[in-house]
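For reference, the structures are reproduced in the following blocks.
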Structure I
Amino acid sequence: MSLKLHHLNASRSQRIVWLLLELGVEHEIVSYQRDATTRLAPPELLNIHPLGKSPLLEHDGRVIAETGAIAEYLMAKFDPDHRLHPRADSQDFPRYLEWLHSAEGAVFLPSLLTMYLGLAGAADSQIGQIIAQEREKAANHIEAHLSSHAYFAGETFSAADCLMGFQLASGAARGGLDGRPATAGWVQKVSARPAFQAMLAVGI
């Protein structure tokens, strides 16, 4: 099989699992487990890519890293009918690109830094308070967008929803969406999709 995803448990690579299932394209998943003590990825991933991180996509003998790049690659190769991404001349295209990359960029970064600060016991530090403000700003931005749009690219489900799903579904599971009805409603809506449920069966 020429399309292979290297998938790490409890990682952002679940978004690519979901996206592949939405595409309905034949693929193989190679699963890896984090170290139970350090929570780090296993060294075997270093044999696939120098950074040793997941997701990693193999296709036709090439390895592609970075979630946003993988998503754009899959859309270009396997979504010719634009079911999951708007055409470049669509008014939704700029919005789609912004949210596709926000999932790894400015919107996601405060949550990632919060996790690291918590592991270091510095969540209540001055920098921790600044990051908390940035996280709140990002959450407000998401809530405002979903209050006026059904999905991240507009009124149609897209790959941008798959990529944003990891952070928001995790937040919902922790009760972090209280007071954000539009975001909570979006999570409930996309969680009912068959491909999302199939992603959970693969393992997160």
Structure II
Amino acid sequence: MADGKGVTRRYELRRRAEAMAETRRRITDAAIELHGTVGPARTTIVDIAALARVQRHTVYRYFPTEADLLQACSTEYWKRHPWPDVTAWQALEPPRERIATALEELYDFYAAVEPVLANTLRDSDRSAEIKQVIEPFAEYLDTVGEALTGGYSSTADRSLLQAAVGHATAFSTWQSLVRRNGLDVTAAAGLMCSLIDSVIARSATR
């Protein structure tokens, strides 16, 4: 016969684990929301606790340091907003089609993550911990650049090509073309493709 106390104990442990997971989620969600509104550098534990409806000491119990909290937020946020798949672009030919497709998908991604990404990039020079959590995205963009320049002839001016692709894939370029100048994603991507075409044409005439 099953031990009734054992069953009750397992049930209590499961309920406690669920409650702890829910509290952690509320704290993380609150921090992410504040990162998108005021930015990580201006997000305080008091504000997180108020938004998550917990006590200040509860936030510290789950996340003892700023680095712990930022890492948890970063992991959760990128899980909800995965980076566009570089390997899918690499299968596309010719290289111009690869770049056009990549830029449209990347620009759509920027639109989805703009508040958090913009504030985190802005604040990255104010805190070593904030800079650390945004570094993987910078490394991702380096990978994007390598994938998009790899299909071009070796006669292309590599430094100019890399600079043009780096400019085209930058979040700040999307902000300038789409947010400030009102281009749609297809037009913005087409403009950047034209820039890259001019770099290739220039290399061909040398």
Structure III
Amino acid sequence: MLSVYEGFFMGGARVLHSDVLLGLQQGGQRHRVLSMHSEVYREASRQRMQDDTCYQRLTAAGVDVTSLGRTSGAGGTGPAAFTGREVVGTARAMASADITLSLKEQPLALLTRPGLPRRPVVVCLHRSDPHHQPSALQDLKAAIAGGTVAACICCAASTRDAYERAGIPAAALHVIPNGVDLARFRPEAAGRRALGARLGKPPVGLSSRIMPVTTT
């Protein structure tokens, strides 16, 4: 199985997907990863593939990870057209795979290029705002209409519903629900108020993200 990433920059979807690949690899399946970018400049940081924890864990477990060598941001290649060399490299990676997994929609601009092996492509969808990147949504629609995409795996029912509203056929959307027991771990207003009273503070919500710091 081949998984195609836009890049090894920080993000929950990449961490989750890499954890799943590690489990499957350790269970005896053979997996490969192709990264479109070898480094990206985003959120005020330079993020190199080799420095990424997911990359290091995957390669340490024997997962073959390769890259097209692109860079994005800070003068990188960005969304430029794919070269013949990049298409050939992708075809070589796909040739030994039975199924290709696309992490989000962005790799579809590559996976729909002419000359690639015909393999079922499954797209892993992790957002509930498909219109956030209109070009990626259009690539997804075109790949489904052209028969390249065999199925879309959604991380939640809200993701499925959002993509269906955006025009993706319902038959193509499948949900693998969150692994957390939502019947046990759920918002509970009374519990928050009780905790706040015990701590002498009002209930506070915190949303954060761990980012690497790499100097150039």
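Derivation of every value follows stated rules applied to the coordinates shown; laboratory data play no part. It should be emphasised that the depicted structure is a prediction, and the values quoted were computed from it without experimental measurement. Cβ atoms are built from the backbone, for glycine too; each structure is taken alone.
Side notes on the structure shown:
- Structure (I, II, III) behind the derived value -15500 of helix-only ellipticity at 222 nm (-39500 (n - 2.57) for each DSSP H run of 4 or more, over all residues; to 500): I
- Identity of the structure behind 10.2 (criterion: mean count of other Cβ atoms within 10 Å over residues 14-21, calculated), options I, II, III: II
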